[in-house]
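Asks: Heads up, there are several structures right after this.
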Structure 1
Amino acid sequence: MERNIGFKERRYIEELRILTKSTAFDCVIDDRFDRVIYVIRQGDMGLAIGKKGENIRRLQSVLGKRIEMVEFAEIPDEFIANIFKPAEVVGIDRSAENGPVNVLVRQRSDLGIAIGKGGCNIEKARILCRRFCGLEIGEVLLVGETP
């Protein structure tokens, strides 16, 4: 997958490195939801968040946007589960060949968290999955529902 990182994204990644001493692979500026989404190197998530979230708060005040972080994983299913955290993803349904993948959650409360207010979390998943895995996210379903 080819990713082009622009000047603004590089500046934001460098700002994260300076403030938190953690490494980001990528940065997505999502103007629709007024946020910056960082894809953090595996194992650096605690360093990036900081004690009681202080690094995120500091970065939000510097950049003036809401900050969201996702921990990278080499395996696409693990990466998708990381995108939807804190919702507990129990599986990924790849029923259609080259079609969209459906994300399965067990509890109704996780369904709301996974979709997010105004669809912000599922939109984040769609952006990151296209960019890193070459996959399209279809729907978020409760276990036992059929698409």
Structure 2
Amino acid sequence: MARLLGVTLPDNKKIDYALTLLYGIGWTTSKQLLDKTGVSATKRVSEVTEEEFKKILATLEKGQKVEGDLREELNGNIKRLREIGSYRGMRHAHGLPSRGQRTRSNARTKRGKRKTVGALKKEAWAKMEQNKTAAPAPAGKK
């Protein structure tokens, strides 16, 4: 198994797909990268030579930010927005969508699982009240 920038690339996959497993590289960037380095996109990762990996790595480091550097930059941008108190920063801090999406009926990915608030049936309310009175707090030692 080949490793590139700390990510293990599966041997049985084509190199154009395997490069998309790196954070910050999609299909378009992968194809452009392979064109620049002269590596065939139909090769499997196991067929790519060490020299070709070095070419790919050199082009990547020269061309753009990927993996840890890119994540660090994005987290720094979000941290800056929070510190200056911008609207987008507050939305990030509260775990809400920051680009204008509605939150009344959607945004479940960002907000998490639904939590019912307020509406309880009579039986459930009575059961809760009964549990409160049935178990008094233990008395401390004197």
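Asks: Of the structures 1, 2, report the one carrying the highest value of FRET efficiency 1/(1 + (r/R0)^6) of positions 94 and 126 (r between Cβ atoms, R0 = 25 Å, to 0.05).
Replies: Checked 1, 2; max of FRET efficiency 1/(1 + (r/R0)^6) of positions 94 and 126 (r between Cβ atoms, R0 = 25 Å, to 0.05) sits with 1.
Asks: Here's something else I'd like to know. One of 1, 2 was used to calculate Rg and Dmax of the Cα atoms in Å, giving 15.4, 46; which?
Replies: 1
Asks: In addition: Check the numbers for distance in nm of label points 7 Å out along Cα→Cβ at positions 14 and 46 across 1, 2 and tell me which is largest.
Replies: Evaluating distance in nm of label points 7 Å out along Cα→Cβ at positions 14 and 46 on every structure, the highest lands on 1.
Asks: If you work out mean count of other Cβ atoms within 10 Å over residues 38-45 for 1, 2, which one comes out largest?
Replies: Top value of mean count of other Cβ atoms within 10 Å over residues 38-45, among 1, 2, belongs to structure 1.
Asks: Suppose you compute helix-only ellipticity at 222 nm (-39500 (n - 2.57) for each DSSP H run of 4 or more, over all residues; to 500) for every structure in 1, 2: which one lands on -11500?
Replies: Attributed to the structure labelled 1.
Asks: Using distance in nm of label points 7 Å out along Cα→Cβ at positions 54 and 118 for the comparison, can you identify which of 1, 2 gives the largest number?
Replies: Between 1, 2, the highest calculated value is found for 2.
Read-outs throughout are calculated quantities, based only on the coordinates presented, and are distinct from any laboratory measurement. A quick note: this is a predicted structure, and the numbers were derived from the prediction, not measured. Cβ atoms are built from the backbone, for glycine too; each structure is taken alone.
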